[in-house]
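**Student:** Multiple structures are listed underneath, in structure tokens.
We did not get these values from a lab; they are worked out from the coordinates using the rules stated. From a predicted model like this one, the values you see are computed outputs, not experimental measurements.
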Structure P
Amino acid sequence: MKGLIQRVRGARVEVAGEIVGAIDQGLLVLVGVEPQDTEASVAKLLHKLLNYRVFSDAEGKMNRSLSDVGGGLLLVSQFTLAADTKSGLRPSFSSAAPPAQGEALFDLLVKQAREKHPQVATGRFGAEMQVHLVNDGPVTFLLDV
């Protein structure tokens, strides 16, 4: 399971012109699910999302986590993160989980995130989405669990 995290000052997801999820300061996370991912992968990624220290402390060092700052968490399914791009000039999606597995694990991630964190928003699984963000830093990391 992969999570591309971006520290943001604000972010929102639109589907057909409707805002379906939005946060102020926090993390925008593009989530990619691979065939070998399990419930354990979900738990590990969520732990990292809530505790990864990417927010600045009083000295300007990345020492604070999403939980520490009380920021929002915007989760967006992104099967293209699992693409194989090592050869050729066109991505292969054979390394991405089948849609049913991807949706089940993404939904589990959202459910568990909402149980552990007060501000969770999402995109819409499988929809054509427009993601708007103000990247803070910019600070972007790929978490591969």
Structure Q
Amino acid sequence: MSAKFSPIGYVRTRPGRVPRSWTSSDVEGVLEVLPEYAEGLRDIRTGESILVVFHFHQSPPFEPGHLRQTPPHREGPVGVFSTCSPLRPNPVGVSVLEVLGVEGGSVRVRGLDMLDGTPILDIKPHVAADPSHPCRRDGP
């Protein structure tokens, strides 16, 4: 079995130091969605939170020695799956971002922990804190 993904767009932000996690970021930027996917941004509203799935496109290749890592904020080596490290068997990241505005195929966001040019694989509503959100209901 294999999996193949194609970007739906790319992150645009000023070059510079990227926070380690969206939880500690106030970096603003734009998610530029490819024209063929722009209609999918319909109904995303300012003030909402969105879940962005992206590719760690600049991470080095994963090797077995990377199964245990020592993050700067934790003591001793820990398993890669208990970290937010970009060095992973499948270099996929997830961030929750605040929507500042939507115009055409562009979503202005705050909370970026991604580099300029990062490929976006998917955008989903962030529903964890909203029990009334339609995604939390049973059914198709």
Structure R
Amino acid sequence: MKGRIAAIVMCALLVLYLVLVGQRAVLFVQTGVPIAIVLGIALIVLPIIGVFALVAEIRFGIVTESIVKQLEAEGELPVDDVPRRASGRYEREAADAAFPQYATAVKEAPDDWRAWFRLGLAYDACGDRRRARGAIRRSFRLRTRAS
């Protein structure tokens, strides 16, 4: 629940930032000065990119949450028994030791979206966020094809 509240607060702050930047962009464009117009256009583009990124992240979170609920209901969510540090992060050595079973499952069933999702969770536990997101996105695509 803390994560969801933090995400909502961050979204609200980003929306506020985007509104303020958008207002400044309009003011720059309205000056009629060429360099100010260029700055204004750049400031208009940045909020558009920000909104796109915000929507993509929210969608990622919603789909991830629905997959976790589905796997939990099916009893296929991996058991979270990897030891953690006081900070809440996984102990790297223990996460690395548990990783090969998830990589092997994907090699054995490359079209199984559940295996890809569990691999993404394993990458995340190992601290490799880029690969974790890639594996989870792949599971999204495979899940969509399967349904």
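**Student:** Which one of P, Q, R has Rg and Dmax of the Cα atoms in Å, as calculated from the coordinates, equal to 16.1, 46?
**Tutor:** The read-out was computed on structure Q.
**Student:** Compare Cα Rg over 2.2 N^0.38 Å, for residues 14-77 alone across structures P, Q, R and report the one with the greatest value.
**Tutor:** Between P, Q, R, the highest calculated value is found for R.
**Student:** If you don't mind, another one. Name the one structure among P, Q, R that helix-only ellipticity at 222 nm (-39500 (n - 2.57) for each DSSP H run of 4 or more, over all residues; to 500) of -28500 was derived from.
**Tutor:** Derived from R, not from the others.
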